[in-house]
Each structure stands twice: as C-alpha cells, then as structure tokens.
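Every read-out reported here was derived from the displayed coordinates using simple, explicitly stated rules and does not represent laboratory data. Nothing here was measured: the structure is a model prediction, and the numbers come from that model. Cβ atoms are built from the backbone, for glycine too; each structure is taken alone.
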Structure I
Amino acid sequence: MADLRHRLAGVFWGIDRALGGQKPPTRLQQWVARHPIRLALCAAVPAILISAPTIRTDEMLGDLLIVLAAGLAAGSLFFLTAHWERLRQRRLRRLGVWDGR
C-alpha cells in the first residue's frame, strides 16, 4: 500500500512540474492555500442559491437533496484543489524554491 501511495505521489508531482509547478505562487494562490474552507463555501453557497429557485413544491425533498448534493460536490472540488495548492506550496518551501512570502 505504501508503495502505491509513493507511486501516486510521484505521478502527481510529475504532472505538477509539467504544468509549471516549480513557479512561486501568486497572491490568489497563497490566499486559496490559507483558506480552503472559505473557498469551498464561496463555491458551494452560490451553487446552492442558483439552483434553489428550480425547486418545485410537489417534489421538494428530492429536488432539495439534488441541489445540496450539487453544492457539496462543488465545494468539495474547490476544497481539494485548495488542499493540493497548499501541498504544492509546502513542497516549494521544502525545496527552497520559494521562501513563503
């Protein structure tokens, strides 16, 4: 299991390097890495509010669950992206590419 995790981490960081992951983060990327939960809420709440007017009263519970699931999916995606950015910035500090300012 540890070998698989090591291989997956190597693939992830290889893709990151290919996409320019050795560059210092921008101010927006720094904010995202510091506030992943805020970013997730900034994605989930509008997704829920945009979808909420489509709820009909005759099928309210089913529609509400779909809307909440869509908001949760959007928030989770943004949270994971912010978490990966945090890991990238931690790696840049460890490698000495970026000083963290």
Structure II
Amino acid sequence: MAVLIVGGDRISNIRDYLNNHGYQNVNHWAARRNSDCHKVIPKNTKLIVVLTDFLNHGMAKRLRRDASQMGLPVVFSKNSVSDLSYAFERFSHLIH
C-alpha cells in the first residue's frame, strides 16, 4: 500500500514504522516550499500522514479537503513514532 507523508524533514523512523505496518510505497513532501502546496496527491495513495510540527495551516487545510474528495483517511501526528503509533491506535478503524 502507498502512503503520503507531508511535513517533517527527517522521516526515516516514520518511514520504518509505516513499512512495518504494510505501507511499502512511501512518498514524502517536506512542504517547505510554496510550490509544495500545488502538488497533486498520487493516485495510488491509500493513507495521508500529516506531520504537524512544521506545516502551515493552508497546506493542512488543502490536504484535508483533497483527501476528503478522494475518500482517503488522514492521520495528523507530530514527527515522532510514538505520536504516530498513538494516532494509528485511535484511528485504526479508518486506516486498515
């Protein structure tokens, strides 16, 4: 399954966590540049993980809107495996 991670700079631990949960195709947008706000969510994406530490509100709002239109679950988390794990537990009914 494919997942899109938006935000964060160093995501190796997050990527490893997602790989262990069956998400082998991991795309990452750092969302630091204004041009990132105009990217299109890849068609094969099954889940969007938004790392909220360094993400602007406009990008988060746009992702939520686009994901809703595509019927994709969105998980908001800080850039830490423990916080992402907690979010996965809370929303496990949506993402598996």
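Suppose Rg and Dmax of the Cα atoms in Å works out to 12.1, 33; of I, II, which structure was it derived from? Only structure II yields this read-out.
Taking distance in nm of label points 7 Å out along Cα→Cβ at positions 8 and 72 from the coordinates of each of I, II, which one would give 1.6? Value 1.6 for distance in nm of label points 7 Å out along Cα→Cβ at positions 8 and 72 corresponds to II out of I, II. Distance in nm of label points 7 Å out along Cα→Cβ at positions 16 and 40 was computed and gave 1.9; which structure, I, II, did it come from? Checking each candidate, the match is I. If Cα Rg over 2.2 N^0.38 Å, for residues 32-87 alone is calculated from each of I, II, which structure is the one that comes out at 1.13? That value comes from structure II. Could you figure out which one of I, II the value -26000 for helix-only ellipticity at 222 nm (-39500 (n - 2.57) for each DSSP H run of 4 or more, over all residues; to 500) was computed from? This figure was derived from I. Given a value of 31 for relative contact order in percent (Cα under 8 Å, 6 or more apart), calculated from one of I, II, which structure does it belong to? The structure behind it is II.
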